[in-house]
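Only the coordinates and a few stated rules stand behind these numbers; no lab work does. Please read these numbers as outputs of a predicted model, since none were measured by experiment. Cβ atoms are built from the backbone, for glycine too; each structure is taken alone.
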Structure P
């Protein structure tokens, strides 16, 4: 079931959301100081391509630098990505098959706002 949902997700919204994260990652990697933001963006782009069967959890060892980085990220790119997830979720709820995909999109909003200090893990672990 996860594979089927992931394939439908990829076709309907995953590719576009991953491209948005990749664009944000490329822009962030232009400057040396924003490379951690770019790497986090690429990590989330991978998750946005194939989200079912994986989840995002907070790292226990994330400290103040992650908090400061997340505040900067929200101002620079987080809002735009979160709005993209929200608009996509609203569009997906118009169909019955899109409702689980809309819920997955809403699940990605917190990580699009605060990507630093999080890890992607399989659901089974």
Structure Q
């Protein structure tokens, strides 16, 4: 496995079969784990096509496994970045960390994707 992120809050590995393994640690690790799992499940229910799919959630070890959503994006103009995160809100989620480091590019279909939902907010349903 290839380590792609190692910070005070999380360690992320990419397996050679395309799965992404994320382990949470540091301050409020359990709460961040719970939030990301809840948000990814919500986005799946809403049919959001440009986020990772949750494959496993291991609360005891604070680890998730997701599908790979493409390679990291190094540069993205401000207008396009804002459009990507605004599109996410149509699926009922505000990212709360809309930085380019949370955008990937999936070459298979030429789609920008959004990752890392530890701090995201599920928006109240508008009726």
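List of remarks:
- Answer label among P, Q for the case where distance in nm of label points 7 Å out along Cα→Cβ at positions 10 and 114, calculated from the coordinates, equals 1.4: Q
- Look at Rg/Rh (Cα atoms, Kirkwood Rh) for each of P, Q: the largest one is in P.
- Origin of the derived value 31 (relative contact order in percent (Cα under 8 Å, 6 or more apart); candidates P, Q): P
- Looking at distance in nm of label points 7 Å out along Cα→Cβ at positions 2 and 26 for structures P, Q, the greatest value goes to P.
- Given 14.2 for mean count of other Cβ atoms within 10 Å over residues 42-49, calculated: source structure among P, Q: Q
- Among P, Q, structure where helix-only ellipticity at 222 nm (-39500 (n - 2.57) for each DSSP H run of 4 or more, over all residues; to 500) as derived comes to -7500: Q
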